[in-house]
Structure P
Amino acid sequence: MSRIDLTGSSSLVTGGASGIGEACGRQLAAAGSRVVIADLNEERGEAVARDLGGLFVMCDVTSTADADTAVAAAVELGPLRALVNSAGLGHPGRTITRDNEPMDLKHFEFVIRVNLIGSFNVLSRAAAAMAKTEALTDGQRGAIVNMASVAAFDGQTGQAAYSASKGGIVGMTLPIARDLAAVGVRVNTVAPGLIDTPIYGEGERSEAFKAHLGQSVLFPNRLGSSEELAFMVMELLTNPYMNAEVIRVDGGIRMPPK
């Protein structure tokens, strides 16, 4: 049995304009897939898409219309075989403030809407397109990788919203994989640890902060790279026997309360 050959296929990467999503897009393009970068950052997204020979689509993952547009763009490029749900955000905040006031519910709802509902929104529409493609060996039609986080398991102080959103992604992995087994679409989830992305900023202070954070990683004692995370994503997309799994990619870290 051989790996899934993505040559001539299309793929869709949400949050693909930077960080983990960009790294996944680059590796998908290197594997021969035509990549659609779906993001809100038009300038950066256009640049990445041009570099990959793909397309950029402005996409709010919470919008069904935007998701449909992104999927349709991918289908125009070739049979849609891969989706990487990498768009996401966080909003740190404690359940109650230091003044013993409750968290503003709109912050919790926003994170859940983007990370969890947004992931399902794009996933369901991409899966419907994959179901219409011609089956490959074993009836394989496509594969989906969702992005969770170690925060789904080791949520830190102030991460209630983020952890809940990522825990939801972990929780829906198996039932969605069971739903989509009937059409030959596999679903897996990656739970990254501390990954070196633009969220940490740039410059000497940023590098010092990242080096300090890296000391908490079991081994190697550093932040992971977006490329390393993308290696696992590509494994899940192209290994035909990987399904319904949640895999931590974290250097062995277990996050402390703070």
Structure Q
Amino acid sequence: MVFITLSLSAQDKLKSVLDDIGDEMVSIMVIPDLFEFATLRGGIGEFEGMPIISLRDTPLYGWNIVIKRVADIVLSLIIILITSPLMLGISLLIKATSRGPVFYSQERMGLDGKIFNMLKFRTMTIEAEKETGPVWAAKDDFRRTSIGSFLRKTSLDELPQFFNVLKGDMSIVGPRPERKFFIQQFRDKIPKYMLRHKMKAGITGWAQISGWRGNTSLEKRIECDLYYIENWSLRLDLEIMWLTILRGLINKHAY
């Protein structure tokens, strides 16, 4: 067997190498000098009889899309039915303790850069960012309502996002979606940041159950997001959901 491993700059020598081998009774394999450019789920496939090298791809294709979507619909419906009395109670408390709507809708970036409106229970005063503009939530944030702090610490403010899952904007598990304002800053500072949008945004994810939630290292969070995309499986999704229940709902960085 002969393995030809020419660098990209030496590809023009391939013909002369093959001429030198001639009709010798050997198998010839070519290893292209391309995998240094592979950033997400790189691999080799075939299209119309032609070999294709994938440098960047999403794991959600074919039956994987169907499996994940069906799991999202079934589980989100179950969770909404189980938590509906709790969500009703939270809604009444929000209306009784502060002025403004029960829900808060905010634009976030999801799969392939698509913008959608993510729902949350309102935990801050209305027009909280009118004077400050978009800012990260901070510990002891003065903008929170009396019940807002509790909702954030217990992650109960995220419950309405299961309606986003039903609609198809989000998945139960995936990289947490971010606002476009912050994405413009992060994409220039953090390598491969935008690759996290090759998977549908999630309510919880590998980064969150690994401790990288809230005001923590963005680099570590992206590292976890890309690990999740590279290694996605339904089993991994179920594992993340279980670990979220065990240790992800109440977090010291959730404020």
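Every number here is computed from the coordinates shown, using simple stated rules; none is lab data. Worth saying up front: this structure is predicted, and the values here are computed from it rather than measured. Cβ atoms are built from the backbone, for glycine too; each structure is taken alone.
Could you tell me which structure in P, Q was used to calculate distance in nm of label points 7 Å out along Cα→Cβ at positions 51 and 99 as 4.4?
On the way: P: 4.4; Q: 7.0.
Answer by label: P.
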- Check the numbers for Rg/Rh (Cα atoms, Kirkwood Rh), for residues 75-170 alone across P, Q and tell me which is largest. P
- Item | If distance in nm of label points 7 Å out along Cα→Cβ at positions 155 and 227 is computed and equals 3.5, the structure in P, Q | P
- Note on the structure: helix-only ellipticity at 222 nm (-39500 (n - 2.57) for each DSSP H run of 4 or more, over all residues; to 500), calculated, reads -11000; among P, Q the input was structure Q
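Work out which structure the value 8, 31, 37, 19, 5, 1, 0 belongs to, where P(r) over Cα pairs in 10 Å bins from 0, in percent was derived from one of P, Q. It would help to have the intermediate numbers written out before the result.
Numbers: P: 8, 31, 37, 19, 5, 1, 0; Q: 6, 25, 30, 17, 10, 7, 4, 2, 0.
Among P, Q, the structure yielding 8, 31, 37, 19, 5, 1, 0 for P(r) over Cα pairs in 10 Å bins from 0, in percent is P.
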- Can you tell which of P, Q yields 10.8 when mean count of other Cβ atoms within 10 Å over residues 3-10 is derived from it? Q
